[in-house]
1. A value of 182 was computed for volume of the Cα convex hull per residue in Å³, for residues 136-247 alone; which of 1, 2, 3 is the source structure?
2. In terms of FRET efficiency 1/(1 + (r/R0)^6) of positions 128 and 168 (r between Cβ atoms, R0 = 30 Å, to 0.05), which of structures 1, 2, 3 is highest?
3. When helix-only ellipticity at 222 nm (-39500 (n - 2.57) for each DSSP H run of 4 or more, over all residues; to 500) is calculated, the result is -14000; to which of the structures 1, 2, 3 does this value belong?
4. Upon calculation of FRET efficiency 1/(1 + (r/R0)^6) of positions 200 and 224 (r between Cβ atoms, R0 = 30 Å, to 0.05) from the atomic coordinates, which of the structures 1, 2, 3 produces 0.70?
Structure 1
Amino acid sequence: MKIEDVSFPYPVLGISDDVSPALPEKDVVISYIEVSPHDFEFTVDLYFDNEDIARYIRDGFAEYSVEMNCRSTLFRKCVKSESNHIVFRVDKYRLHNKVSFECYVIVKKDIDSYHNAGLHPDYAGRKIKLRRGYLMVAFQQQQLDANVDLRNLRNPSSFMRFRQVENEKYISFTLDSKIIVNVPTEEFKIFQNLSIEEKRRTFAPIYLNALTYALFNFRQYKDHDQCLWVEAIKYRLKDEDIVGQEYSIETIAPENEDDFDANEVITLAQAMFKNPFEKLFEQASNSIDQNRLNF
C-alpha cells in the first residue's frame with residue numbers, strides 16, 4: 001500500500017494534520033538479528049500518543065499492521081498484531097538489498113461512529129464511519145539494508161547455489177542472482193547427502209573455481225546490483241585483509257581492458273577464501289610420515 005501524497009475522506013493520524021498530537025519523530029524503530037544460518041528475526045516497534053486510538057486497539061476494533069517488501073526478490077510479507085512490539089522471522093535468502101516497511105493501524109471491525117479527541121476542527125459535527133480495512137494511523141515509511149549475509153563471503157552458501165543438470169558430464173558455472181554450480185546428476189546426489197560442514201570442506205576447490213569464474217566475468221556484471229554475488233564481491237573488496245594486499249575493484253574491472261591480469265585475479269580469489277590451498281597442504285602434511293619430508 002502506497003500512501004505518499006494521498007488524502008483520505010476520513011481522518012488518519014500521520015496524514016496531514018487530521019489528528020493530533022502528531023506522530024513522534026521516531027514513530028517506527030526497526031532492528032534485526034541473524035538467529036540461524038537461514039533466518040533473520042525482525043523487531044518492529046510502533047509509537048504514537050493518542051489514547052482514543054489506543055483504546056480502539058485494546059477493544060479489538062483496530063490492530064497494528066507491518067507490510068514488508070523487497071523489490072529485488074519480489075518478496076512481500078504482512079504481519080498483524082494487537083501489540084506495538086512486533087517480532088517475526090524471515091528466510092534471509094528471500095531478501096536482498098533494500099527492504100521497505102509500511103506500518104499502519106488498521107480498522108479490524110466496522111466503527112459506526114468514530115470518536116477521537118484529537119480530530120481537526122474541520123471534522124467537528126460530522127459523523128465518521130470507519131469500515132474494516134480503513135487506516136487509523138499511517139506511520140512513516142522505512143527502509144533497511146538486509147544484506148547481512150554479505151558479512152561473510154567465505155560462506156559459499158551466501159552467494160552460490162548447486163543445481164542438478166542432466167545429460168552433462170562436467171561441472172559448469174552460470175552467473176545469475178547467485179553463482180550457480182551446475183552439477184551432473186550422479187554427483188549431485190552425493191552432494192545432497194553431505195552435511196553443511198562436509199560440503200564446505202570437501203568442495204572448497206569447486207567453490208574457489210566458481211568464484212574465480214565470477215571474478216573473470218565481473219567486468220560485464222559490475223553494474224548489476226540485483227545480483228547477490230556482485231554485491232558480495234564488492235563488499236569483500238572493502239575488507240582490510242583484501243585492501244591491505246592492494247587488491248581493489250580495478251583488479252577485476254580495470255578501465256583499460258588490457259590491464260586485466262589473469263594471474264592477479266586468480267590470486268585474489270585465493271585471498272578472498274583465506275588461502276585454501278595452504279590449508280590443503282597443511283592437511284596433506286599431517287597425513288604423511290614426517291620422515292618422508294625432504295627439505
Structure 2
Amino acid sequence: MKFDENLAAIHAYLCADGYVIKNPPTQKNKYYYIGFRNTNETLLKDFQRRFNEYFSIVPRMAKDGRCVVQNKETYTKLINKFESFYSYEWSSPTLNKKLMKIWLRAFFDCEGWVFCKTHQNRHIGLDSVNEKGIDEIRRNLRKIGIETIKKENKKRHIYRIIIYGKENISKFQKEIGFLHPQKKQKLDHTIKDFMNYNWNFPKNERVCKQFIKGLTKKKAKISNGRYIKIISNLEKNLIELKKLLIKFYNINSLIYKMINGRGVIYYQLSINKKEEVQKLIKHKLIPNIFKSEDI
C-alpha cells in the first residue's frame with residue numbers, strides 16, 4: 001500500500017472517527033468492517049469517494065451517519081500496514097509535506113474546532129486521548145510553521161492542541177484548512193475578526209482630540225472602581241497615547257508590560273491617581289466614575 005492523497009485522507013479519517021474491526025474469535029459468524037462515523041455529509045462523501053478511488057470499493061452510506069465497508073481483504077491490508085486505529089493506539093504516518101497537509105486537514109475536520117470571541121480569544125483546537133498522536137500532530141504542524149500549545153485535562157485523561165494568534169491561524173487556513181463547511185466558514189470569520197491593531201492618530205489637533213475621545217470611551221476600563229486602564233497588544237500605541245494625553249490634557253499615565261494566562265504579551269496604560277482620573281472626566285474622555293462624596 002503506497003500513500004497518495006486518497007490514502008492520506010482515509011488514514012486520518014479512520015484514526016479520528018473510524019474503526020477497522022473484526023468479530024471476536026469466540027464468534028462463529030465472521031465479519032470484517034471498515035467504517036467512518038460522522039454527522040457531516042460532506043466528510044462522509046469525501047471518505048466514500050476517496051475509498052472507492054483507492055480500493056475500488058464504494059462504501060455503503062448508512063442512515064445513522066456512517067460510511068461502511070465489509071471486506072476481509074481490505075481489512076487485512078489496513079491492519080497489516082497500520083496495526084491499529086483505536087483511539088489510544090493510532091499513529092500519524094511519516095509523509096511528505098503535501099500529503100501530511102491532507103492528513104492533518106482530514107483529522108482536524110473530524111476532531112478540530114474553531115473558537116472566536118471577537119477581538120479577545122480566537123483559536124483552533126483539537127482533543128484526543130492519544131498523547132503520542134497529539135505530539136506527532138504538533139511536530140507535523142511545526143514543520144509547516146504552525147506553533148501550538150499542548151494542554152492536559154487530567155480528570156478526563158484528554159490532551160488538547162491549541163493554535164493561537166493571527167499568524168498561526170492564517171497559516172493553518174492557507175496550508176491546511178477545512179473541508180467541513182461550518183468549520184471552514186467559522187475559520188474565515190475568525191481570520192476576518194483580526195483587526196488592524198495600529199492606532200493611527202490624526203495629525204490635526206482637533207481631529208486627533210476627537211480620535212482620542214472615541215478611543216478612551218471605547219477602550220478605557222475601570223479597575224477597582226476608580227482607576228483607569230487601556231490595553232493594546234502594541235506598545236507603540238500606548239506610548240503615543242501617553243504623549244498626547246500629556247500634551248493636550250496634562251494627564252500623566254504609566255505603561256506596563258503584561259502576560260495573560262495563555263502566555264500572550266500585551267501592554268497596559270494605567271491612570272491611577274485620582275486627580276489624573278478627574279482630568280479625564282473633566283475633558284469628557286470618560287464618564288464620571290466617582291460618587292459625589294468622592295470628588
Structure 3
Amino acid sequence: MSLPYSEFPVYIGQVGVGSSAPNEVNDYVPATQLNVSYSTSASARRKLGKSVDSSDQFTFDSALSADISVSCLLQSGMVSGLDFLLDANQDDFVNIKLGSGIYNQCYVKDVSLSISPFEPVVLSANFVSLDPAVGGGITGDGNAYGGQEPPLDSDIIVYGHTCAVSDSAGVLGQVQSQINFKRSYTRTPIYGLGSVNASSMLLDGVEEEISVSSTGLNTLIGFSGEKLTSNLQVALNFKDGASSVGLGTQVDDLIKFPAGARVLTESYSAQGGAAIQTTATIKQVKL
C-alpha cells in the first residue's frame with residue numbers, strides 16, 4: 001500500500017534539545033516538498049594476489065550521510081519550527097520528524113528563499129543529520145498536527161506581491177520582478193577516537209547573497225564592486241503589507257544586508273519591444 005503525502009507531515013524541533021521528538025503542534029512546518037537522501041562512502045575491497053570475496057566486497061571509510069531538504073510556506077503563527085534561522089541558533093542542531101521517523105542532530109547547510117509576484121514565498125532548507133533513522137521502513141503519521149486540522153490560511157501566507165523592498169542606497173531599479181536569497185553555512189564535523197559517526201559540527205562561516213531582477217541599475221560596478229552605504233532589506237509581509245499579526249523574529253529580519261555588503265555581480269539585457277532587464281547580486285560575510 002502506498003503512503004499518501006497527507007500522512008507524512010514535517011516537524012522541525014527546538015534548537016539544541018537532546019534527542020526528543022519535536023512537538024507536533026508548535027514545531028509543525030507547512031511543507032510543500034521533502035527529499036531525503038542516504039549515502040554511504042564505499043570503496044571496492046581488493047587485495048593483491050587474491051580474488052574479490054563475494055561476501056565482503058566493500059570497505060566503508062566514513063559515516064553514513066543523511067541529507068534532508070525541506071521546502072515550506074511562511075505563515076503567521078506557524079514559524080516556531082523555523083527557530084534555526086535565528087542568528088543566535090546558527091551553530092546548533094535541531095531534531096526533525098518526518099512522518100513518524102526521527103532524525104536527530106540535524107545541522108542546516110543552507111537556506112534559500114524565492115520571491116515572485118502573485119506566488120507564495122517558498123523557503124527551502126537543506127540539513128545533514130548526524131544521527132538519522134536507520135532500519136525498518138518508511139512509516140507515516142496518520143494523526144498529523146497532533147490529530148488536529150492544521151490551521152492553514154491563505155490570507156496570512158506571505159506572497160511575492162505583498163513583500164516590500166527597502167533600498168535606501170538606490171542600488172536597484174524601481175520595479176523588482178524576482179528576488180532570490182541564499183544563506184550558506186560552512187561546518188566541520190567533529191569525530192572522537194573510536195567513533196564512526198561525528199558527535200557534533202563546528203560552525204566555520206556564514207555567508208549570504210541576494211539576487212534581484214529589476215528594471216534598472218543605479219551605477220555599473222567597478223573592480224571591487226560597489227559597497228552599500230545603507231541597508232537593503234526585504235520585508236516579508238502578508239495581507240497586502242499589513243503587520244497586524246507578526247510573522248515572528250525568525251523571518252522578520254531574515255533578508256537584511258547592512259552597509260558594508262557589496263554588489264559583486266551585475267548584468268543587463270534588452271529585447272525588442274520590452275524594457276531593459278537587469279540583475280544585481282549582493283553578498284555579505286556574516287561570520
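Every read-out reported here was derived from the displayed coordinates using simple, explicitly stated rules and does not represent laboratory data. Predicted model, so just to flag it, every value in this text is computed and none were measured. Cβ atoms are built from the backbone, for glycine too; each structure is taken alone.
1. On the way: 1: 182; 2: 193; 3: 233.
Attributed to the structure labelled 1.
2. Values: 1: 0.00; 2: 0.95; 3: 0.20.
Evaluating FRET efficiency 1/(1 + (r/R0)^6) of positions 128 and 168 (r between Cβ atoms, R0 = 30 Å, to 0.05) on every structure, the highest lands on 2.
3. Details: 1: -7500; 2: -14000; 3: 0.
So the calculation was done on 2.
4. Numbers: 1: 0.70; 2: 0.45; 3: 0.20.
The value was obtained from structure 1.
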